[in-house]
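Trainee: Alright, structures below, take your time with them.
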Structure P
């Protein structure tokens, strides 16, 4: 009966989506509605780590013992289960045929000593290079899942404090200069599903997905603090050269961008191998706490197309939509839809040059960038600034924007519609707030 009910609900969802299209008019893949909860029993044998030499000791680094369980699971296919308790570890590497489940009360906790994270060939900040592995790594897997009601904790406070101390001494130090790992890194993979777990206190980016497709993130809680110590660059979700990604029913509150679209940086980023665009991304039914932006294109980004953010509540984000226009990188952000949003933000729309680490690397001219076919509709928000946009047509062009059915209360209601070529307005109400 339960199986029949699941089939019925899936069929109903498909029927509801039938005929729907992405912003550029292409059909929405039925995969987006085929979201079924992860059933660990269907994934193979359960390998409870405490049955294989891992002990409940929150002070003992157990990387080798935990990796041995993963390797055992890879031989037969199955689920690595983290039971109740706190388990301290360095980098773990999941292989084809393995899954991770963290049970309620279970915490997989990262070491705060960087030497427990090996240097590997990886991808970070729009570059393919050698850097530290994440806490949880999975490469070239098909069908990989992370699930459960437990937590993966990056134990980031020591890294954050060290970062801010370094910034006091070297104000222009980059994010990578302070050596710190990410929490979850999944690359070159497909049919990935992360469900239910809490991902918190990452030393660096929290969830980084690279060159992967058909990736689903559902019911996650992704957290990093603003106080008493800010967690720098703790992006909740970074999508880097990905297609067909569904983010649904998550709670996101971090000290950086909530969902950021990456893909490469530099004056020839659009021609370099390993770089690329993000296509067919749907973010829906999520709740946002404090963050720098609900949805960000950039700063390491080349091409984003068919990006949908809808049916979300935002409470305390600095920006709703942020288009980071990087003057040393050719960028194209197109066919973006933001709809059915409520709550409060700092800026409704934020578009400005982003030149913190500007470097043309010898290129004699600045590459041009573009953003077009951006629709924001059916939105009821309080904000500080409605249209926080800078005109810079020597660097980028904005065109074919549409604002529709907006009820906005803002301290700064100004909107320079002449900054956008072909700017369409319909039923837009922007009123001053005290």
Structure Q
């Protein structure tokens, strides 16, 4: 794929083609396409407790593939009554515009979901669940802006990244883009029969359009290991092929117009991005990034079953690697191919929460606090060795003996606001969590 083709791919085949395809169009066409784009006023829905932008000039853009059922004729999970984020990523554009990273979030990621505006005047309660539920909570009223706001709050809470913009692309727009281009060639190695995705495909290269294209990018359980990670890879490859074919149609006004019309109709963005000019300006900042400095990553994970044997459906982010990844992007540090390989290697031997042995001490003097803390940790999958009263402390602390730094960092990552410190006085063979008055066993 060409360098520009890769740039097109990171935005789902939309922004880059807008950059190429709108040049020289007539006023009516431009105004029509520009009017197709929906804008969402996030207002005060993001709250005031947002991460600080640690790298002014860089941009973090949340891209959502919306699994909305509107107009699908009841297909693709028609029993669901809310929007779902079928694909979720954050695209980080460096402050110097010389590199970019697209970070995918498996939709089965088990994370804390903060309180969100449900769009009906009520707020949801904080809780743990799959990350894609955030989009559906905010979208209960059918408002994409509210849905995006809850996803942004969830990403910001769990990563510490400040999200600057969002772009949402819905199902029907995706199908229209594929159809306008005459379909996309895919080459599955094995036949696919997936009732949930309404897909029956033979092995080998073939052109897909309409529902079959949707089914292919959504299929999961009937391909490979059935994981969301495999689907992310297929989606990325499909979008690269979509982008390449869109480029090849630049000399065909009919095909290109159909593609752009479907693409813009499917888009909802924050108010600052809502328009061809704004999207053009965004695309212009990255059009010269070379392919070897555009990195596609998926957050390193492991099956939650390792921590909670009864859960065979979800994944946990792998720490401390995830924290390092988020910190790199927050501070505008390029990850690149070497960093991507490092995360891939680390994923082969994750330090699970269950493997972390913890002593829980009550340093606040509140009766029963150690027991509450131990219950919370067990719910997160940690192995609690004991509970007891400890020395008085004004803040929750984590200490560890030499050799257990990684285990302590895994615990600290699950308890926002805490830091791990090595201590020669720490009990051997375990990480010690001393609870202060700031500790709460409830989700926040």
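Trainee: Going by relative contact order in percent (Cα under 8 Å, 6 or more apart), which of structures P, Q comes out largest?
Mentor: Top value of relative contact order in percent (Cα under 8 Å, 6 or more apart) goes to structure Q.
Trainee: I have -0.54, -0.61, -1.22, -1.29 for log10 I(q)/I(0) by the Debye sum over Cα atoms at q = 0.14, 0.15, 0.24, 0.25 Å⁻¹, for residues 154-257 alone, calculated from one of the structures P, Q. Which structure is it?
Mentor: This figure was derived from P.
Trainee: Can you say which of P, Q returns 0.05 when FRET efficiency 1/(1 + (r/R0)^6) of positions 202 and 394 (r between Cβ atoms, R0 = 41 Å, to 0.05) is computed?
Mentor: It must be structure Q, since only it matches.
Trainee: Taking 41, 18, 16 as the value of Cα extents along the principal axes in Å, for residues 210-265 alone derived from one of the structures shown (P, Q), identify that structure.
Mentor: Values: P: 37, 30, 10; Q: 41, 18, 16.
Label of the source structure: Q.
Trainee: Now for a different question. Distance in nm of label points 7 Å out along Cα→Cβ at positions 138 and 242 computed as 2.0: which structure among P, Q?
Mentor: Working: P: 1.2; Q: 2.0.
Derived from the structure labelled Q.
Trainee: Now for a different question. Match the computed value -3000 of helix-only ellipticity at 222 nm (-39500 (n - 2.57) for each DSSP H run of 4 or more, over all residues; to 500) to one of the structures P, Q, and report its label.
Mentor: P
Values quoted throughout were computed directly from the atomic coordinates according to the rules given, and no laboratory measurement underlies them. All of these numbers come straight from a predicted model, not from anything done at the bench. Cβ atoms are built from the backbone, for glycine too; each structure is taken alone.
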